[in-house]
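Chemist: Input: structures, listed below.
Bear in mind these aren't lab numbers, they're just calculated from the coordinates by the rules spelled out. Nothing here was measured: the structure is a model prediction, and the numbers come from that model. Cβ atoms are built from the backbone, for glycine too; each structure is taken alone.
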Structure P
Amino acid sequence: MVGGGLAGITAALDCAEAGADVRLLEVRPRLGGAAYSVHRDGLHIDNGQHVFLRGCEAYRGLLRRLGSEHLVSVQPRLEIPVLKPGAKPFLLRRSSLPAPLQLAGALSRYPHLSRGERLRAARAALALMRLSVQEDRETLGAWLARHGQSPNAIAALWDLIALPTLNLPAAEASLELGAFVFRKGLFESTDAGDIGFHVGTLEDILGGPARRTLKDAGVEMGLGWRVEGVSRELGVTTRVEGRLEELSADRVIVALPPERAAGLLEPLLGSALPSLGSSPIVNLHVVYDRIVSEHRFAAGVGTPVQYLFDRTEAGGAPSGCQYLAISLSGAKREMAMSVEELRGEYVPALEALLPGARGARVETFLVTREHAATFRARPGIEALRPGAATAVPGLLLAGAWTDTGWPATLEGAVLSGHAAARLALADAAVAPTIGALR
């Protein structure tokens with residue numbers, strides 16, 4: 001197993017539980033991949049605010065396996081506080097009506113659209129629910145515009161869901177993936193879109209528990225081991241503490257980010273792994289000297305603040321202070337900004353949204369950046385995403401970027417791990433060794 005993110009963890013556990021001898025190799029000294037925590041300026045900081053939905057059954061199943069499900073919580077029903085400068089907060093809340101009617105009441109009262117925009121949004125939602133995408137050549141934004149959605153409606157309503165799930169605004173995102181997100185989260189089931197939050201840090205929920213669970217399952221872990229090459233005979237060349245190690249296995253599952261996987265496997269697969277592009281995420285970590293927000297999380301409209309999360313308890317903020325994390329998806333512009341430039345724009349933006357922040361002192365302002373947080377969910381991307389199998393027998397792929405049908409999410413990563421493990425075990429007369437020394 002090459003890679004210790006959620007896909008690699010899932011595949012390793014599946015294979016080990018089936019009786020295979022498994023060795024997992026991860027270049028970092030920790031597990032969790034793109035979902036991790038760091039300690040900076042006295043705070044426990046997650047690199048990003050990785051929410052999930054009630055309908056993310058595979059991810060929630062992994063948490064149960066890791067014994068950390070008690071460190072997450074799922075809303076009793078979908079509620080998104082929507083904040084706009086100069087306006088009263090509005091609670092976008094679903095009812096108990098059957099899908100897709102559960103948000104009809106909230107939409108009919110949504111103050112950030114005109115009456116005509118609300119009616120047209122309802123019609124577009126029905127059309128999107130019935131949509132069957134044959135050729136993914138159009139952006140979600142272009143399709144919405146063709147179905148009567150104004151730029152204001154797209155920004156104030158549709159991008160509330162599209163931007164954080166696709167890591168691109170509707171104007172740039174795949175119609176096929178966008179339609180999937182809305183159907184899966186809002187149209188197929190009344191409660192599937194209820195939002196799940198990580199109450200503890202990602203290290204407490206994923207990294208540490210994964211290490212213990214893998215060890216208990218008999219998985220041999222090589223943390224700090226960098227894989228330098230894979231041969232057609234499934235020999236694996238690794239570098240650890242400056243020396244090279246040669247391993248061999250019956251199956252090798254490569255669960256690395258797409259560009260790293262493509263570079264590692266280019267001698268074997270050539271250009272079979274095309275570039276998927278990437279989209280960045282920037283997180284701002286702001287500690288105030290007092291409580292400035294009553295919201296556990298909230299979305300922003302008419303502001304550069306996309307989503308904010310109260311991480312005071314999990315982050316270990318000083319007594320009396322409040323720690324807010326601001327998540328910025330599709331953050332190409334913000335990636336190019338300095339910390340001071342970001343502070344100069346976003347501290348006033350938070351004051352415009354949160355009356356309690358006016359006059360409060362900012363004790364800490366930190367920035368974390370993920371340059372290639374996800375693959376770029378542009379039109380046509382689904383045709384490029386590879387499946388788990390490759391042209392080399394016994395060599396398999398896993399990762400949220402593979403062909404799971406989902407965007408680059410926690411759920412997609414876990415589903416990909418299950419898929420790779422099934423193939424690794426399917427044609428074995430006896431349980432194989434996976435990444436283990438013979």
Structure Q
Amino acid sequence: MSSFVDKIRVSIKAGDGGNGAVSFHRERYVAAGGPDGGDGGRGGNIVFIADDNLSTLLDFRYKRRYEADNGIAGSKNNQTGKSASDLIIRVPRGTIVRDYESNGIIADISSDEPTVIAKGGKGGFGNAHFASPTRQIPLFAKTGQQGQKFDIVLELKLIADVGLVGFPNVGKSTLLAAVSRANPKIANYHFTTLIPLLGLVSLGQERSFVMADIPGLIEGASKGVGLGYDFLRHVDRCRMLLHVVDISAIEGRDPIDDFNIITNELKSFNKDLAARPLIVAGNKTDIADSNVENRFKEFIEKQGIKYFSISAATGKGIDILLNNIYTDLINLPPTVVYEPDYEKPKPKESNRFIIEREDDHFYIYAVWLEKILHTTNVKDYESLQYFQRVITDSGIVNQLIEMGVKQDDTIHIGEYQFDYIE
């Protein structure tokens with residue numbers, strides 16, 4: 001099983017807000033203490049943070065569900081319940097968070113700023129909030145709001161200034177190892193590199209840039225052939241492409257054909273890549289036929305593309321190539337950061353309900369309504385007035401009427417039942 005994972009689906013659930021409390025002040029020698037039920041605490045948010053120590057989404061393969069803690073309920077003496085701590089989820093820098101259903105971008109985790117992906121629910125009001133000159137003994141409180149809950153897709157798009165592209169075994173890994181601190185596996189066979197690799201290229205005096213080896217490009221990669229389909233997404237962020245071509249022709253391939261095949265694959269995957277700044281490096285010049293190289297160089301330069309003759313194995317021409325890359329990067333726009341195009345659902349109570357009828361009995365199924373009933377004193381007139389407003393505003397009463405409810409019919413809500421009064 002591969003240790004590199006760059007796209008995966010997970011479920012997240014922010015914490016629910018704590019319920020408000022129903023309480024009255026109790027103290028010796030103090031008559032008729034007023035309501036003092038405190039508010040519930042806020043539920044924990046789901047927060048994503050970029051972590052440069054991570055380079056893969058592998059950990060999410062083994063844990064697919066993340067839930068933040070709920071807020072604590074309010075208590076007597078106007079004590080607000082404790083808010084839950086946020087759940088921090090660390091991901092590799094460059095991770096795109098998408099909504100699973102719409103595929104819309106929720107956030108691009110590329111900066112150092114923490115990003116709230118799912119908001120915890122607000123705590124419910126205690127009965128102290130409902131006290132008024134005409135309602136001095138409120139025997140009800142409000143339940144906490146539910147935290148946001150949805151499925152997301154995490155998609156890693158590496159952040160690099162320069163992306164190395166080209167056929168397998170053309171020397172990309174050798175070049176990356178020669179110019180940076182990266183330590184890729186190198187051997188003389190195709191698909192040695194099975195994961196994208198990043199390396200920091202330092203030219204001294206604070207002159208540096210990040211280079212990435214994008215593996216697995218072959219003919220048909222944009223259509224899912226080989227490894228390229230999985231890794232082409234990592235080219236998206238690169239500010240510049242360095243196309244490495246083997247001009248030694250020791251495998252019997254034509255460098256011009258190789259260049260055209262890879263170029264077409266990049267265009268097929270994303271047309272924007274066709275406009276990306278491009279430099280071509282003819283590699284393995286230490287064992288190449290000069291006539292083959294000259295023909296290839298002429299072909300590249302006729303297209304207005306810079307060509308550099310190098311040997312990653314011996315170091316020939318590498319310094320000139322790197323300095324040219326750095327000079328070009330100075331004048332290029334910064335790395336692409338994807339703007340959100342998805343509006344996260346606002347934390348609110350769901351008023352969904354289902355009503356079923358059996359003769360003169362009506363059964364209302366609504367979890368949110370049962371929570372409100374648990375904090376309502378059904379023997380208190382004012383408390384029942386509050387509950388009556390809730391079911392009226394939610395549309396439940398109107399639907400009961402449409403279904404033919406009559407005087408003294410029985411209404412069931414969870415473990416409670418009432419007679420309907422017109």
Structure R
Amino acid sequence: MAGAFSNAKAQLDSISTLLAKDYPDKKLFNLYLSRLKKHSRILKKNITILLDSGKYASFLAYRIQHNDARGPFKGGIRFHPGVSEDEVKALSFWMSIKCAVVGIPFGGAKGGIKVEPKKLSLSELERLSKAYAEFVSPYIGENTDVPAPDVNTGEREMAWMLTAFEKKSGRHSPGTFTGKPIALGGSQGRTEATGLGGFIVLQAYLKMKKLLPRKTTIAIQGFGNVGYWFANLADAAGCKVVAISDSSGGFFSRMGVDIDKLSLLKKQLGSFEKARKSLKYDFITNEELLKLKVDILVPAALENAIDKGNAREVCAKTIIEMANGPVTREGEEILLKKGIEIVPDVLSNAGGVTVSYFEWVQNNEGDCWTKDKVNSELKKIMEKSFMEIYTVSKEKKITYRMAAYYLAVKRILDAMILRGG
């Protein structure tokens with residue numbers, strides 16, 4: 001993800017002229033805008049653990065805190081061989097934006113370990129997770145920084161990390177981590193939250209455009225938790241999901257693909273490539289999926305899926321970003337010139353952090369919400385946020401991404417200015 005933070009800062013610069021009109025004191029505005037391009041704290045360390053073989057191994061770990069003017073830092077922890085300082089910086093910045101877009105009282109942070117988790121045993125993963133929690137423990141807490149799962153981490157890892165943090169701090173603190181198992185204070189509805197949030201945005205978009213679900217074709221790149229739930233919910237609502245892929249490739253059928261059958265085969269065989277002989281669908285590459293002529297293209301895998309090299313071949317009418325940063329700045333310029341609308345990641349995949357916020361609220365209040373309440377509250381926030389962005393986009397004649405950044409950055413800057421200093 002080379003130059004990711006430069007891309008993030010460029011997105012900030014893209015709305016600075018528009019934002020400046022709202023601030024009579026230009027010197028003060030420029031001061032706080034420049035501060036927003038910097039991070040509050042960068043933690044970096046080689047974590048060493050004992051392997052099952054009796055040998056020791058070290059893994060580079062990060063926790064980067066961007067801005068907490070609106071509330072405690074918030075952001076996931078990913079285990080991936082591609083983790084880098086530049087990537088984590090960008091993701092922490094985007095978390096600040098994302099939380100402000102949906103109006104929840106958090107700032108942005110992100111964490112990660114440069115590791116291929118598939119190469120570690122369960123006990124090694126546990127030791128690594130707990131060692132990471134010990135590393136960041138002086139800098140996190142329910143009112144300071146609240147980590148959560150991300151790529152290749154989940155409720156299991158959060159349980160390990162919470163345990164290590166509480167042992168280190170000597171107190172129960174369930175609100176320090178979100179995305180936990182329900183038995184440890186996790187929230188109902190967290191598993192499907194990101195996919196459901198994106199689906200709610202899809203519904204709002206279709207309604208605004210007066211498009212019927214049954215006449216809407218969708219292609220989804222990525223079939224992890226987010227891609228699965230988005231596909232499942234869109235299919236249940238009557239949309240025609242014609243293609244889905246995982247990292248090994250994907251399936252395409254103009255008549256629509258069977259989401260449940262694909263999910264079952266992936267669980268049984270491990271990848272779509274291994275399942276290709278079990279289905280009559282066309283097997284396609286990820287690049288071919290991005291080029292399909294569909295109404296909605298949903299990049300739900302990793303960053304930079306659409307760049308200047310392939311953007312010209314994208315034929316979808318609309319892109320709903322469910323991964324973080326799936327379209328590069330150069331790629332976006334090409335797509336916009338082609339008249340392709342982009343619903344940005346900082347809105348469409350904010351369902352996860354929103355339900356993380358609900359979990360944090362429940363932990364702090366000693367409460368337990370029903371799944372219906374979680375989903376109802378999520379629907380209110382996602383629909384409201386979409387309408388705010390849609391309205392600003394139309395009023396100011398700017399893209400959805402610029403509208404989202406305009407609203408988010410203004411909210412953060414106003415908080416920073418009110419705090420002074």
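Chemist: Given a value of -5500 for helix-only ellipticity at 222 nm (-39500 (n - 2.57) for each DSSP H run of 4 or more, over all residues; to 500), calculated from one of P, Q, R, which structure does it belong to?
Modeler: That value comes from structure Q.
Chemist: I have 19.1, 57 for Rg and Dmax of the Cα atoms in Å, for residues 118-269 alone, calculated from one of the structures P, Q, R. Which structure is it?
Modeler: R
Chemist: If you rank structures P, Q, R by FRET efficiency 1/(1 + (r/R0)^6) of positions 214 and 302 (r between Cβ atoms, R0 = 30 Å, to 0.05), which sits at the top with the largest value? Kindly include the intermediate steps, with their values, before the conclusion.
Modeler: Values: P: 0.05; Q: 0.70; R: 0.45.
Of structures P, Q, R, the maximum of FRET efficiency 1/(1 + (r/R0)^6) of positions 214 and 302 (r between Cβ atoms, R0 = 30 Å, to 0.05) occurs in Q.
Chemist: Of structures P, Q, R, which gives 0.05 when FRET efficiency 1/(1 + (r/R0)^6) of positions 342 and 366 (r between Cβ atoms, R0 = 25 Å, to 0.05) is computed from the coordinates?
Modeler: That value comes from structure R.
Chemist: Out of P, Q, R, which one gives 0.96 for Rg/Rh (Cα atoms, Kirkwood Rh) as computed from the coordinates?
Modeler: Working: P: 0.98; Q: 1.22; R: 0.96.
The read-out comes from structure R.
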